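Since every read-out is calculated from the coordinates, none of them should be taken as a lab result. Computed from a predicted structure; not experimentally measured. Cβ atoms are built from the backbone, for glycine too; each structure is taken alone.
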Structure 1
Amino acid sequence: MSDDELGLVDWLNAVIYEMATRRMVFGRYNVGFVDGRVQATAWGEPIDPVRHQPAVEVKGATYTELRVREDASGEWSAQCVVDV
């Protein structure tokens, strides 16, 4: 696993923690990697059960199918499986 991949899991788990403790949902992110660390800003709002209709609660990010890659055109993609 690369530092970027490990950093992604750590950051996703921090976002999941914020969602649970602040009772918020996040819908926009600005994410970058610097020396194996994620630098990011997340924009969100308090959960409104009628508007957001939450079906499941994410418990944590895992290392399953974990990938962070930059393609030839400079586009980044990231993925992992989360526990619900």
Structure 2
Amino acid sequence: MRDTTLTLKFRGLEAELLEEMVRLGLFNSKSEAIRAAIMKYALDSGLLSREDLWNRVKAHKRRGVSPNELERDLQSLEEH
């Protein structure tokens, strides 16, 4: 797995759409929206199959959290 860092400038409609997606809460950040767009394009173009994507999601290591830990974490978030 490789990491890539980019600096992008958006103007006009693209910039407005990114801002609106974050403002509406569709994404937490503009970076997250761009990542989702890349994945959608890869699926739409056939570069990545839905099955392959789902297999990668299922294979991703998950955080082991007990119900009590989850409740405590959620309460902590609500307090901030």
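Can you spot which of 1, 2 the value -20000 was calculated from, given it is helix-only ellipticity at 222 nm (-39500 (n - 2.57) for each DSSP H run of 4 or more, over all residues; to 500)?
Numbers: 1: -9000; 2: -20000.
Only one of 1, 2 returns -20000 for helix-only ellipticity at 222 nm (-39500 (n - 2.57) for each DSSP H run of 4 or more, over all residues; to 500), namely 2.
Any idea which of 1, 2 comes out highest on FRET efficiency 1/(1 + (r/R0)^6) of positions 30 and 70 (r between Cβ atoms, R0 = 25 Å, to 0.05)? List each step's numbers first, then the result.
Details: 1: 0.95; 2: 0.30.
Largest one: structure 1.
By the measure distance in nm of label points 7 Å out along Cα→Cβ at positions 6 and 62, tell me the structure among 1, 2 with the highest figure. Please list the in-between numbers first.
Working: 1: 2.1; 2: 3.1.
Result for distance in nm of label points 7 Å out along Cα→Cβ at positions 6 and 62 over 1, 2: largest is 2.
Given a computed value of 6.1 for mean projected area of the Cα convex hull in nm², which structure among 1, 2 does it belong to?
Numbers: 1: 6.1; 2: 8.2.
Computing mean projected area of the Cα convex hull in nm² on every structure in 1, 2 gives 6.1 only for 1.
Identify which of structures 1, 2 gives the largest calculated value of distance in nm of label points 7 Å out along Cα→Cβ at positions 22 and 54. Display every interim value, and only then the final one.
On the way: 1: 1.4; 2: 3.3.
If we compare distance in nm of label points 7 Å out along Cα→Cβ at positions 22 and 54 over 1, 2, the biggest value is for 2.
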